[in-house]
1. Computing Rg/Rh (Cα atoms, Kirkwood Rh) for each of P, Q, which one ends up highest?
2. Could you tell me which structure in P, Q was used to calculate distance in nm of label points 7 Å out along Cα→Cβ at positions 6 and 62 as 1.7?
3. With distance in nm of label points 7 Å out along Cα→Cβ at positions 30 and 46 computed per structure, which member of P, Q shows the largest figure?
4. Work out which structure the value -25500 belongs to, where helix-only ellipticity at 222 nm (-39500 (n - 2.57) for each DSSP H run of 4 or more, over all residues; to 500) was derived from one of P, Q.
Structure P
Amino acid sequence: MRGFAFFCLVLWAMLAAYTSITIANHGLGLLPIFFGDIAEMGWPGQFNFDFFLMLILSAGWTAWRNRNGGTARWVLTFFAMFGGAGFLLVYLPYLIYKNNGDMAIVLLGPEYPGDPNP
């Protein structure tokens, strides 16, 4: 899993570079463009709507995985919703490292009881 974690961090660096260039060239006016494309009902809007649904799934998984996390649950869910890949590409390697590569705990949370049918 260390390879996957490293791959996520490389992708994050690529995303950070691309985002920095985009902000330098176009500023921070993402939301009006993002939702404006969706309202136009064209292919850019279809892609944005698809991506928006993926953000909702990411936030839902984060909230569910951290179901006993108190305030941290909602902070992480917020970052999953509005941070997208920029959040997950850092959060997943953190969880892999923290849980020694145990993907059941990474994906299902620390309360996961394990395989009911060993």
Structure Q
Amino acid sequence: MLMPSGWWLVTAPMDLRCGMDRLLVHVREHLDRDPLDGGAYVFRNRAATRIKVLCCDAQGTWLAVRRLQQGRFIWPLAGARTWSLQAEQFAWLCAGVDWRRLSAQKGLAPRV
């Protein structure tokens, strides 16, 4: 069961043709984070119609893909390299709903 210690949105679009190894390197080298920290890292394509979720646990690495049939994923504006989300906000993001409505109520800010 995927149970990450936190959810991190990567604000810059990625080429989602890449696999988990390239995404692990991106987390380590471009975000200056340890990809083995138990957090889930969420990447999107340029059109914001697909996301990939990368998460490592004690047994291995998870890589999940989601595509919206209509609409786009709501993504934060560029500025910070990553944004921290709560599990409820991530569920809204996956459904294609504006998760920032929850953020405005809880006063979340970007994390670098």
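1. The structure with the largest value is P.
2. Computed on structure Q.
3. Numbers: P: 2.4; Q: 1.3.
Structure P gives the largest value of distance in nm of label points 7 Å out along Cα→Cβ at positions 30 and 46 among P, Q.
4. P
Values in this text are rule-based calculations from the coordinates and carry no lab data. Nothing here was measured: the structure is a model prediction, and the numbers come from that model. Cβ atoms are built from the backbone, for glycine too; each structure is taken alone.
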